[in-house]
1. Of structures P, Q, which gives -14000 when helix-only ellipticity at 222 nm (-39500 (n - 2.57) for each DSSP H run of 4 or more, over all residues; to 500) is computed from the coordinates?
2. Using the calculated result 2.03 for Cα Rg over 2.2 N^0.38 Å, pick out the matching structure from P, Q.
Structure P
């Protein structure tokens, strides 16, 4: 069994993750839900993958 490390093995990756996590946790749930609804609305406009409709 290994001991827990006090320093991350890749400080650059750790810092990038830390910055991303702080940004994500700083956004209220209502804002995330609003952005998700906007994204879903935009995605619904795009054609779906699969067989093309027969003419």
Structure Q
């Protein structure tokens, strides 16, 4: 549904949020906590986070 707002929350894994972005073809996700907007995640924010995590694990 085009009218459905796709959101994430602060506790969601970065990889899951990135999957939401890719699956729904959106560039950013509002971050909601208890019904309040607490931030916005972009595709590049999430990609950088995943890349940094991968580098630290190496």
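1. On the way: P: -19500; Q: -14000.
Comparing all candidates, it corresponds to Q.
2. Numbers: P: 2.03; Q: 1.17.
It was calculated from structure P.
Bear in mind these aren't lab numbers, they're just calculated from the coordinates by the rules spelled out. All figures in this text were calculated on a predicted structure; none of them were measured in a lab.
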